[in-house]
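Novice: Listed next: structures, encoded as structure tokens.
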Structure P
């Protein structure tokens, strides 16, 4: 079982949860170390850390990287990270790093150099500019403050792979690749192979999520081949197909389809346990992943989705059924499953985050109330 943690929201030594804001609230790497016994008591065999590199102002979530070589001082230091890794390993737990190679914040020094010096900058080809003399650049979906890396450029790819190698040498056991759907598969294969070369037991799994990717951003996505790109363009992004496209590219995939199947049953008014209809759907779903070399990672919710209890209409017995079913599937098919921090405590949101409201995702990123 993997326990997913948003560092800033998990534990900063508070006895009462601080106010939920778009600012840093004080969670730290040391705070996670202090709670490892609690996490271990839940049955967790691994922890998944949100990105911990230096971030832009108000980048409490860690996904707005400005420096891949520094730990964000809000979270701690390299020494704190090493202590967490060693302590976790001492308890038989692995540590997974959330890695963001698709984009960086526009305050990153490489992007600023490319923007200001233009064709004279060695980093100009690290990003997608309209021309040598243009300030227009490609960015991540609708987020203009997140410049998209050109990972087809060997120098860019090599730099980010070396960042991963440093983390592997530091003791990181696995990587969750953020927005893998926007990254060249050639980079993902190279990243996986280089991490395996350092540690054959390292796992690299990706986030490939079709929901919420508007048609106007379709051109920013990367696909298996031209045929797949045409198919998805004409018929829409199919979650199950998208996931399976990464077989042979990385070691695993976050299983959004498993979550979709469970939610569809709840919306139909059916329970999750002793549900023959659901059992057949899940058996068919898992039959598509027969090899341990490519496996789905099961989960109910995360920092970008509604809390699962939201779909249960606050019926905690349904949440318990979902967790029990997920555990059963993981055991039966030899898979990993993920618990998002606070799910075990019944944390939920009353309003959906699946709309265009600014900062709606804050509803599922509340500080842990110890």
Structure Q
């Protein structure tokens, strides 16, 4: 009997993405996998049921009860996990350190779970890197949000009423989201400057036509991320940034550390030194924000500066974000699906390091320490 791969309707509030788009379903079907989709699962992403031609359309109870492998976007609830057959496989974003109850349910049902955010950032796994694909969506959207909230034009305009200077956009963090924000702001005609504590990003920033701000603070870390700055480095960074940010029309911040609160880079005093009508788009709002004044999920004004803290930005571009995520899932699962059978190779670094729970235990060390360590 072929492996039954299930796609549920996302239950998280405001989540519009779906784990597999119709073309991904077709590709899995050609691999000998039986794909089943919950009715209405793709509606919010603009994939109606009738576009999933190769899949069985089931209601939620049937889908959960007949699943070998389930793929999701947002973390499941404990109740949803308990609806799965014991020993089933679940692939999703989990952010497990935030939800001990969810992890307890995974252990209780002996679910083999793979967390997309744990896929190692190595060259071979780039096509599976869902963090990067969704960050690209967020960076693109951030530039549009900044332009929308700003009281100024982004490009230089020469009109009968005179010439309007282009806006100055500063992007903090030159990871995937930051680089996409730089590229989009440049396409909109803004003058763009960018800063990252990883000096190796200078070439990427400049290749997009932006100016790299060298503040004399460097913090290269492991896995492509920046390490956390010391208190002295943070102070020097803020002092050097203040002068540049005071001249910005739009500031986009993207600095995030997986599994930890976002670093506070922009204190209230720095915001108070910005131009009247300036805008801050804080892409790190999910982790509390890079700006001291950010309120996750809200848009607030401090004096005459707008501080925007959007959440789950990829969901706002649901169709393309879903297509990108589906391709990540396909590239991740394909090596484990051989002749229609599910056979993970536990000697494979990508598979081993992305495993969250297995055989009733927490495999991922930091999650195990955060949850079981606290319990002890």
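Novice: Work out which structure the value 41 belongs to, where percent of Cα pairs over 29 Å apart was derived from one of P, Q.
Specialist: P
Novice: A value of 1.7 was derived for distance in nm of label points 7 Å out along Cα→Cβ at positions 7 and 39; which structure in P, Q was it taken from?
Specialist: Structure Q accounts for this read-out.
Novice: Given that FRET efficiency 1/(1 + (r/R0)^6) of positions 95 and 135 (r between Cβ atoms, R0 = 30 Å, to 0.05), derived from a single structure, equals 0.15, which label among P, Q identifies that structure?
Specialist: Structure P accounts for this read-out.
No lab work stands behind these numbers, since they all come straight from the coordinates. These numbers come from a predicted model, not from an experiment. Cβ atoms are built from the backbone, for glycine too; each structure is taken alone.
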